[in-house]
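Q: Below you'll find a set of structures to go through.
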Structure P
Amino acid sequence: MYYTDKKLQYPVRVEKPNPLFAKMLQQAIGGVEGEIRVCMQYFFQAWGSRGPVKYRDMLLNTATEEMGHIEMLATAVALNLEKAPVALQDEMATDSMVNAVMGGMNPRHILSTGLSAMPVNSDGVPFNMSHIYASGNIAGDMYCNVAAESTGRTLACRLYNMTDDPGMKDMLSFMIARDTMHQEQWLAVLEELGPEHLPVPNSFPQSKENGEYSYNFFISTKDGVVGDQENQAWTSGTAPDGHGKFSTFINRPLGEEPNLGFGRSDTFGQKEQALGSAAGIKGKAKDLYEQVTANKS
């Protein structure tokens, strides 16, 4: 159950309405780095959370906070559209607000919402819920959350730098601060779990994985030279989980060239692909001859 309040989580004011900035703010609402994404991600992680209740409660609190951020941004979009024109008469072509429309304002802010925000990104693409990551693994989800807040904070910093409106800078300063907190809280969970949470999931016994390749950094260069990857934090020394030591591996084919044989007649490939056809047998014989010749050399 959720509650709402008539007041915003933090003051939102716009001194100089800017339809172009309204379009930019849409990225913070419906973009892959935006608030709808983290809000839904934290909710679904919480709703599927098993184990210690404290993690579910933490996620629910933060998800609900993110709903407030969406409300703030939607309000900011509407305020930035306050003086946007709804007509494009020729005699108004020199007007700065009309120029804003002609120069890139999202026309759907007029056509679809009557000068309000939408659940879309800055290109007008609707938010895609496939960007929600809720694996049911608390450590895996925390890493996803750190990445989400990191990209979200980066976006907020860029928006802060794009505007000279004091009100918008104040709102974005608050949101940047909250992104700092959210990054730190997810990292605090990982720190609390300790290095024992690695590798994720730690519930799968490492004895069942091919340990020969668990801590190799594959070098996939044609010259087979380690180069500047030598003695890096990810190529030498003890791995963060404490279970193995990093090393380098000059990548090479470990398997055979795939050969799927003849096709089935009921899948309707060409005759040349089918078992038993003259063309197919001829092609297969040619393949075998070339393979034997290559092996001898």
Structure Q
Amino acid sequence: MKYLFGPVNSRRLGLSMGIDLLTTKTCNFDCIYCEVGGTTIHTCERKEYTPTAEILAEIDELLSNEDLAKPIDVYTITAMGEPTLHTGIGEIIRHIKEKTGKPVAVLTNGGLLHRQDVRRELQAADIVIPSLDSARAASFRKIDRPAQCVDLEEIITGLALFCREFSGQVWLEVMLVKNINDQPRDIEALQQAIRRINPDRVQLNTVVRPPLESFAAPLSQEDLTHLAGQLPGKVEIIASFAKREHDSWRSPEAAEILEMLQRRPCTASDISEALNFEPSQTKRLMEELADQGQVLKMLHQGKTYYQPPHPH
């Protein structure tokens, strides 16, 4: 499928069917830690970047196969970039809810939540996971590299408005990069912003997969734990992939793996956990795909990652 991918074992959401609203990296940010490459279209303009009707048709095709659709815990709307730039997002959320009754989660950088139309379109979702990597203008520009149309104060105001209006769960994700947005004044600004936004929970993350920029370095588990204790509200660290219990492993399928790698670089272990593939078979298949030139190997933080021959 062109827009749907998975289902994958999500560390936060369970068995998740991903829905990618954009097929070209279109975003109002160009984050230094992004795992899907640099932003091609750097914009705040909302429009129908991909045909909404085609996405709805793929959803209906999936739902026609009960064996595939029944085990899914949640439908997760994401994008090769920022999904709220797509003007069909509200219709897509409502379609999923009407057809499945399953929860819908939206992953967003939060940069457009100051817009009333965007907040209104997300109301039908169950979980919204926006980002706020920095509440200081200087470090915000360094880590997220926003388009000129983006204003940090508007983002924080929009997040606070959305939390007040939204009846579902808001999990605010903060991506911390060493020596970029982890200094005392950054944490102090985040404390103030989080109190103002008042999300249901705060999720701390750091750079795990190969980032867009090589200088985007991770924090240690110890550092994350220390900073988590300084932030208000319910704070959890999500940087490490929690191992799931598997009732039965599947034999790995090259097509599913290649589709997953289009979205982000992964280790053989990532692939095995996400797709419920038998670990040793997955490792062997990845070596075969690398030998055949179907994937590229790269070393990052002592781990071997795989990506497409021509990554985004």
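Computed from the coordinates by the stated procedures, all read-outs in this text should not be read as laboratory data. In this text, all values refer to a predicted model and were calculated from it rather than measured experimentally. Cβ atoms are built from the backbone, for glycine too; each structure is taken alone.
Q: If distance in nm of label points 7 Å out along Cα→Cβ at positions 14 and 230 comes out at 5.8 when worked out from the coordinates, which of P, Q was used?
A: The structure behind it is P.
Q: A value of -10000 was computed for helix-only ellipticity at 222 nm (-39500 (n - 2.57) for each DSSP H run of 4 or more, over all residues; to 500); which of P, Q is the source structure?
A: Q
Q: Who wins on distance in nm of label points 7 Å out along Cα→Cβ at positions 38 and 286 among P, Q, i.e. which is largest?
A: P
Q: By the measure Cα Rg over 2.2 N^0.38 Å, tell me the structure among P, Q with the highest figure.
A: Sorting by Cα Rg over 2.2 N^0.38 Å in descending order puts P first.
Q: Here FRET efficiency 1/(1 + (r/R0)^6) of positions 166 and 222 (r between Cβ atoms, R0 = 30 Å, to 0.05) has been calculated and equals 0.30, so which of P, Q was it run on?
A: The correct label is Q.
Q: Let me ask something else about it. Once mean count of other Cβ atoms within 10 Å over residues 198-205 is calculated for all of P, Q, which comes out largest?
A: Q
Q: Assuming 1.02 is Rg/Rh (Cα atoms, Kirkwood Rh), for residues 6-61 alone as calculated from a single structure, say which of P, Q it is.
A: The read-out comes from structure Q.
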